1. Which of P, Q, R yields 0.15 for FRET efficiency 1/(1 + (r/R0)^6) of positions 260 and 332 (r between Cβ atoms, R0 = 35 Å, to 0.05), as computed?
2. Among P, Q, R, considering only distance in nm of label points 7 Å out along Cα→Cβ at positions 156 and 372, which has the greatest calculated value?
Structure P
């Protein structure tokens, strides 16, 4: 399986012509490998081995693919200088790596006793079930012992999380709780020059600058591995330095990424600067790309022969070989022998890896997506904080003795209660601090808990979710707020591509627990339009493993929030807590002054299990299944139907994912008729899932639905023309039972 690749042939041919420099000597291995260098000869040899290992893994990837055993051929060839970045850091420094950071991975593995990067990477290439980080679910650079958080991103969508991890290290220390990382850790995140232009990357860098501009520490090292190409699209030679060389609050470093000594020196200076100053740095490494973009890429279609040849001449492996031979550390023959020995080791391991078992069943594949330990969640949700802690945040008036509460008040009290129970809990988002939120939900929290635990962020939903991702993976319990459901959509990939996949691609070794509070749905009076009355939840229900809570009543809201926090704590779940804006301050149900939508604060021994519904009434003629504002509307309609002789029961689903299928089927069977009331859209709305669940569950009765129109929600009274109404529910019900 000798590789047939120009990089292999060129390296061997070029190394054969290397000769020691004048005055070179084998000398002391602790001596500098080059005059004035900090890199020692011994360290240079170790890094050379990491570079060689990375290169042979890339060659093996192509052979495995050609033989039908492998599935991934994006190589690190030309980027092996990033091994020096690993050497400049500590193995306990959390790393979020670019997909061309093979040299870094191999070098860091060499820093931790007993770790085998060859086996790790090869098992990932063939999607083997015993691959140690993702279990064959994806080829990623990740490892728990190496503090490498796995990333699948090719567009720098991991950078908001990197900012969040750096923020969390410092914030954990400030509030006196333990982080996953050492107090003086540096977070390193690598990415390509093309990805540096993505809005996600730019938003993360802006957030880093904004944070330090506020006087807050942020130990983040951003490493741009610039090979001048985004597949076939060229990056202007001076673009990275022009665009990022003078960012506010960020120190800029630069080096020739093909020169091991220069790269190590710059990386060491940058890492030391970040570690001592606790401020971000940007390290620009000028690199090359060998072996094209991936196995299917024919770069001769967009690059000239002389250009490709010029890159081969800059091969970082050849540069390091020249460094070692010139210093007299190795002879040319020893370089070739080392290259061949590592190559044979990789090839032998690849032959074994090719036949390792793959994932073969849905259960195996899906196991990390939605871990669930209901008993442990119940214990955590009902665990009470010491009375003195509760008194510290509530004073003498505990919420259970306060009297009936609105939905907004119940959520507010539940957040305060959670802060007493979870010292690592953080609440943040736009306007949540001094203002207390647009609707007053977080009012008073910052005053009682302090600005270190309740704080405002910049106006950027990607950053808000990125902070939560970084805080969660670092051992904190984040409760970020997205101000309106419509504002989530520009940042939804942080939930789909980063939050929901982390457990999947690490077999649960890494988790990012969080509870994302989102104000949403329609029916606001005197205010609104699409951006404040959004009812599009399909994008959330489409994310595997995401828990979606949708409380309508004040008592449910408090108990369900406890459950979400417990699921995050126990199982590392990512939860979205959808709050109906129109019901925040509702007090009455049937007539003014009846207080029918108020409820006492639930006792701490109460919680609502994930995926369990709540039923109002016990009528035998019709089951109305609904959620959110639909509960309020349907309960009102049910009273009118009862007066007309139609016995109803209203099922509040409460959880949109997972749906309460068991409860739904039971209540459906009780009447044989189900009317699904769906305030989201007819296409892509919740009712599609509810009806499918009924059919899949074997329900043989009748089902109809009433849903909002497939429309954006307009401003003012026109909204009533496209949203579900009480009259529409009542008509559908009467037509159904006649």
Structure Q
């Protein structure tokens, strides 16, 4: 049914008063019509292969109210059906054309202002719309983090890139409410509010009653969300601008003035199916489809505009058809613009690297007076202390980094008063206060969502994940969200962070999947992620400095795998020798990204390549061999692998042993062996020793599934004969 025909068959009567301000009503209606014509254009031009995206906003045009009544400095994390919202927010950018920019995005043009042609996303740096690629629910935790960061920055006296009374807008569909990630966000928001902490976030649930083909039970959203403690539930009619205007305005004002989360339940409908390939008639009753069409928000708005005496039906038809012609014409124009044509162009914003600036930032000194005060005088400075083990050195490095970066925050479960499970953060809470070192909920998705939100507003988050296996509970917050932001925003938005993760195996007597885990394949598979793994305390300090510099300079998302079994290790060859305790490195010492540590560089018989726990094991095996025969390479950087350095060291030795405690499939060792072969070094013996494809069990049985020192020694003996 054509809503214009329906309008002319049933003309509205004049209104006694105007429930929406005149200008607002006209412009809201125009935004709704523009959004609808962009949807229709996408369906037409997709058939001509000029458009590559057809998830439309038809039926959801009521979100224009949110776009109009919030500010362009209110960060927005949007549902993919947000065309009318964007049309309204674009009114704050008179120098930009919303139709042109949207057509460029649909056409995957490299001139697309949102992503540079990498994806059809709603986004604009000047309007504080951060691009989202899936918006099922994975964007909700970082929206909560951003909202928390607004008032946190004000308390800490830090400059914000947005006004201090800003709120965060986060929209999603009704089916997304059931997603575990959404429930995490609602829970963390309610928990935060229960602690009386300000959290100015407007959750906007655009309820069309469907999750693709699965109906949402009647009244489910209201029943499940209206009684959540800490969340103020508000219902608004998103189909009728007159009914929704004051309700939405009031909800936004309460969120802004009270600094508390509001759940805005916006009633909408879905027209034209889920996307261009979705044929609703295959799974929906024709009567239901007709009922939805009769609720078309454009029809409701048009009647309101005519009844208000602002436009006639003929004027509306003329404007609607003019928008249609313009959208089709600009789609053809956008199709003629250049697209991404090289791998380098596509990958450009994914992992920016500024080596010179990173080095300068890493060695930039900390204020001397503040250091003396923090560490308790010149005699207590860490570089003047005797050699210490890794846990102590990481603790001191974190203190130095907190001094260096006022924006740095340390947070996670148990990191504050307790000092972490392994006391690595002990004392930081007392030194820097609860605004900079704080505990979170027991939820890794929340922790990583908070990290992204804080980073969006200029903080440098140093979140802690207690154990590597717990990271897998929340992997998509890094893979699908944190690491994708620079890529899908064409490097216009960044969320730099250094994620500390207690990792790997060999914890004697301590087993089980969650606490003794060597699975890093999922991390290595994340595009753009930097991964460092120290085997000794001084390297841990240097790596942390470089990672923070990479985050600050290039916006990188970094993972720092702290080798649990080496936290407290002081000795290397025998008890009491102290040869695995090292001095705290001076501020001028620097570890470049990808730079390995080489032991016995003069040896040319066998090269052992390893990381983490494998390094001291390799050194002990090397000592058992003939003098001068074994060189050991500590990668230190797990991703990206320094292929050139690997090839350079291997070329100088007659054989290679790759020692990888990870599993045989997806471990680091596979990448190293591939690098050796592809570098033309397959002419020498190459062996790979890995852990078994097995979970790590409790007690001594763990040694049965991990590389053991006797096996390493035996292989060394075989390869240097």
Structure R
């Protein structure tokens, strides 16, 4: 049945596109509604049009996003060259990789702003956003204007404005695995000055992957959000305020066991299965409020961006992902973040133009991250290891003589982190005919202070080999408290030069050089490892315990060169963007497991890496109602210097970042001359990524894969219905791979999915 449906959908899509192309081209009066999205900039820091800026940028407009059912950034990551945002683990694992840079935990490599307000934590990047007007992807370092954690680029999301659109919008989706989404929004304008909107959304799906341990779907999800937006315009004054609330409850971590390189640990009966005994869940509540005030003084304008963000999330995870009770992690995090950004810029369109600003933020985060060991974990990860290496003439067993305390071991860790920073930045531009030169500098200081408190209370029994000696019960009470502090001062310069190749400015070339950085910090997940080492030390096993070395990591710095251009025809029927880049990275941050018996992941600095590559994207109107668009990105990212565990990985590819990314999409509009239906839009697309190396040794990888998708859309004046299909060929591929305790796991990409989407606009 599924195969027949898949073949039918593909046959309909391809035949329809081919069959109506010539006929529709002869239609005299056709509103294609699939024109290249025009850039309407409302950003405070950027120029009037991204295609005239010296930056590699991709823009997806509201119509494109609506037709594809996009409600989160991750839904369109395959359309952007050299951008990879895999949908793995859970919504707390919002990893982004750009041009060979990126990590799975802690600081992101890309910044994200919603209506000019930055998101303070990458845990919030994977959030549903209703009524997106457009998404901008600026690749390459944007640190001069945006600061920390933007060395890979910036994602700007803009939502619909009640001053430009009024009415009620309704949306309902239903698809595979009972995937349901319902949304409603109302946009209103009072007079010429004031507009407000209210929107809400609820989404659910049953899950795609089954845990064979209890035969349950392990990745079920329920989420919802509510959003209000107020805008005021009077003369030179503009005021915008957006308040958003979101909640998500989900299972996750559908990690499939694929074996162990160690024959003694290999579990043939588990190969190809998701099988773990403890529940894996993630929940999050977030509140964001952003206030933007802008006043035009004539020759210059002053803008203020004030934001407050609150996040409370909880993750419970079976950290071994096996059917035995090794150990679990429960992480609770409460975060408050306040930021202020003042931006002063010239309004003159003369030879010299400038922008200056000051920025400050404060973030307070409280985290509880207890790790609980079960009987299997205590025996195999602690007792067996100690008995095999301890100089003690005897053996250890857990608990007292009666076995009390042998069932579980709690390693409790609690953290309070204060993160604050201030910055001043300036950018000058000189316009000399068709040439434009720009020079910028940002001075950024950040202070990170963390108070940690780690404890464990337990006991073990030392059993001597001599039967005449009595076993000794040894109580263990370990308690550590200390404040760790690190400060970072950064100078972030940038330079660019561009030249228009024609008087209309539709074609231009640019060159840029810039420095980017990603903030340093502390490995909170390594504190359970510190407690384990202290525990083993009390039992006579020599252990290295350097809290600062294990738990702190340095900032990452990049030095970037880029050559690119934006091109287009006078009638707008063809546009293209291309760029070449070269990146030298110092102290690149990588996520590793210290050894196969470790229970923690840690961030480490990888010495030196380098990355070079190319990007191209283009859109062409092949006929009046036929549009072809595509993009391709290539990245060659390798270690220059990196040694770990006595192994030199110099010359190997950096893991997790795809070498290739591609997208190709064909869209055809068929006009209808009926009272109810205005047009039909057919879309067929192919996206892909790979090769992706999964570890520093480069001995495990995901080859290049391609996914086929398609949709058929019927539109009236105030309604639209979409029938869509993704991964139509059910391509089997891996999104994520890792090794833990000597075992290997993968997460597979979703199989074929499809559904129906209905949208109604009431004006």
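1. On the way: P: 1.00; Q: 0.15; R: 0.65.
Only one of P, Q, R returns 0.15 for FRET efficiency 1/(1 + (r/R0)^6) of positions 260 and 332 (r between Cβ atoms, R0 = 35 Å, to 0.05), namely Q.
2. Numbers: P: 3.9; Q: 2.7; R: 4.8.
Going through P, Q, R one by one, distance in nm of label points 7 Å out along Cα→Cβ at positions 156 and 372 peaks for structure R.
None of the figures in this text is laboratory data; all of them are computed from the coordinates on show. From a predicted model like this one, the values you see are computed outputs, not experimental measurements. Cβ atoms are built from the backbone, for glycine too; each structure is taken alone.
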